[in-house]
1. When relative contact order in percent (Cα under 8 Å, 6 or more apart) is calculated, the result is 21; to which of the structures P, Q does this value belong?
2. Thinking of P, Q, which structure, once helix-only ellipticity at 222 nm (-39500 (n - 2.57) for each DSSP H run of 4 or more, over all residues; to 500) is computed, gives back -6000?
3. Using mean count of other Cβ atoms within 10 Å over residues 261-268, single out the structure from P, Q with the greatest value.
4. Taking Rg/Rh (Cα atoms, Kirkwood Rh) from the coordinates of each of P, Q, which one would give 1.08?
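FYI, it's all coordinate maths here, none of it is from the lab. Note that the structure is predicted; figures quoted are calculated from it, not measured. Cβ atoms are built from the backbone, for glycine too; each structure is taken alone.
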Structure P
Amino acid sequence: MNRTASLIKSAFFVVGGSMLLASCLGGGGGKPTSVHPGAVSTATGLAYNDEDNNGFMVNPYSGQPEGPNLVFIEGGRAVVGSFEEDILNRRDNLERTVSVASFYMDETEIANIHWLEYLHYLNVSDSSREVYISALPDTTVWEARLAYNDPYTDHYLRYPGFRYFPVVGVSWVQANNYADWRTQAVNMKLLEDSGEELPETTGGRIPLESGVVLPNYRLPSEAEWEYAATALIGTQWLDENQTHQRLYPWDGHALRNPYGKEMGYFLANFKRGRGDYAGIAGKLNDGALITSYIYEFPPNDFGLYNMAGNVNEWVLDVYRPMSFQDFDDLNPIRRDGYLDEVKNPNTGEEYYNSDFENNPEGFTSMITDQARVYKGGSWKDIAYWLSPGTRRYLDQDSSTSTIGFRCAMIRAGSNY
């Protein structure tokens, strides 16, 4: 072999070796990524997935799987808070600038058919009878001493015609239990579809490292819910400019659709006025005396249905009137009474729940560490409560015919 041929051969091996190394590191200029981590560790040089030498196992990963019914909500900066007139003079949702990380949210409210599916699997699983009974919605929420709502008490949850109406009579605690069950059910289906088997060493838990499973379904935080409902992604103009804020999940101050064949029809299911839930026969406008089909009204700019009206929705946050005097401006949430305790830690005196018997001039309220926020307005609420910034609260074990929920989920492996 002459000198020229020898040099060419050497160069070939150098280039070929570099290409092989780049391939091992996952491409992209030789830089490893989560999807293409390469064949060897960039920290130790040890081979991945080397079973013969008990090597570190790096499972295939192609991104977070798509969860049923979930819509991607791109995070970012937003001014949240109540843009409505504070008719109760609470000042409990002041305008403020926050950033919310990207996440996923259910396209619709959880419906009766979804809850019946949940009850079915609890009933046929190893769950105790007590677990099943504790998951039953309170159908008596429809009862009223001065109204004949008996048919809803008997039929609303189980009659097939109401399958895709939002489930009600569900407490905050029950909603969280449903989210836990849903996480397990969806992930077991994903594991089955992947052809993988559940490792015996994990105690029944599907390892996050598998790359197969989804993060947990859960209730959205109040900030996430409000951010998703307002959907200001639809008001973007040029570079980081928003042309306007929104009072409702749609543009303008009107409650009726201003466009096309649906012009004049209401954009949400709510109580139009005293004793007026839907209009007059022959021209029922919002079309619902009670709750409505979960896809009934146009979605907002994130593709979410009924973020105003139909039913109020539980969120994760504990309620405090002073929630936003002090807050974290990145992914804010109130988990408990931190900085706004129910009791004075020095004197033990209750701020919110005065002893009325011994202090007749005091007051009582439901504000405790079990008071949870709900938002969005319902079929039984006036338009004021349709504004995403308005907020109310109820004990986490309570339920009504006007409160339902939808789930959310983090977008894992993302920095925005």
Structure Q
Amino acid sequence: MAASEVLSDKAIRSALKTAEKEGKPRKISDGAGLVLEARPTGTGWWRLRYWRDGKEGMLSLGTYPEVSLKDARQRRDDTRKLVAGGTDPSAKRKVDKAQRERDVAAKALADAGLPGPGTFEHVARMWVSTVHESKVTPAHAQRTLSRLEKHVFPWLGRRPIADIEAPDLLACLRRITARGVVETAHRVKDACGQVFRFGIGEGTCQRNPAADLRDQLPAATRKHFSAITQPDEAGKLLRDVAGYSGRPVTRGALSLSALLLLRPGELRAMEWAWVNVDGAMLTVPGELMKRKKADKGNGIPHLVPLAQQALAILEELRPLTGHGRYVFPSERGGARCMSENTVRAALRALGYTNEDMTAHGFRAMARTMATERLNMQPEVIEAQLAHTVPDALGWAYNRTQYLVQRRDLMTRWADYLDQLRDGAKVLAFKTA
């Protein structure tokens, strides 16, 4: 037996009995830094004291009897060799533990059919869940993820993100542009750029190849929603809406689309609780408006003055849907609001194609005609459309911006629509 190996199993059992009898731990040494801490519970803990760069360290080598005296000595000798070779055994243990955890996580992902850590898809999903979802609405985040799932993951998802170069990403983007959806390609490139920047911070890649593709895609041409902006055509549309033979609730949605200047999603989600008949005001909660997520959270509502024509339509709808939450409930039940396709389908039934008129086009119709035909100030119309203002006061300023003028706008706009529908003489263009 070497001079440093002074323990025996008999001595260890004796130390454990003594610790149990006295009710307190005691330490016995085997030499060369190896110590057994005998505990009153009948278990011994192996510890190794070592020195590296003049600093003392302590490392656990397991418990006795699961780790025998022979095994403890072997672990001691292996650890001392690491120290002699310049390796800190405590740091190595942490690294090894982290690697084991990564291996377990990778296996779990593989068993679930998902790409492992370090792949583009894994990093992209991390970015969506930890960063993107905190900045945008759930619907926006889902659209971003859906684009990545459709256009990028099938080709690059399982590749290590660090190995992806600009030509690899460009090949994906050109598959998109080949289908004629250039704007989608730009959105996908922007999303991938954010994924790569996130990966750089996480240490899974070193650079952002999307930044090298700045001049590789054709320019995106923004397509505006189709809208009717001529008085005679608008008059015909309003007469067609008045004669719509479908569900009365759908006819009400068409009519209020023209009167209220709301976005289609805001109109569909309209609740009876938002309607103040006595004050002739509709109050749309801030979280429903098209704003940045931080602006939605501040709760500032959008105010919509109600002309008498709008109030009359709401009163016609009240017996039909006033018993529920939504002014325009889903045909499948009142738990949800009207489908986004309902107004679109009604316009198609009236003979208007997607190139003629859209649900969103009612806003463009008001924006153009209220300026050109009613001489209304553009800033008043913009405020009623709830378009973002660039000033430092932001939404707090927009909450009551031009409210008196907006009441006048909504009344004059409703009266003008009546004139167009009834075939009265329309107002001429404003003169210089």
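1. It was calculated from structure P.
2. Among P, Q, the structure yielding -6000 for helix-only ellipticity at 222 nm (-39500 (n - 2.57) for each DSSP H run of 4 or more, over all residues; to 500) is P.
3. Max of mean count of other Cβ atoms within 10 Å over residues 261-268: Q.
4. P
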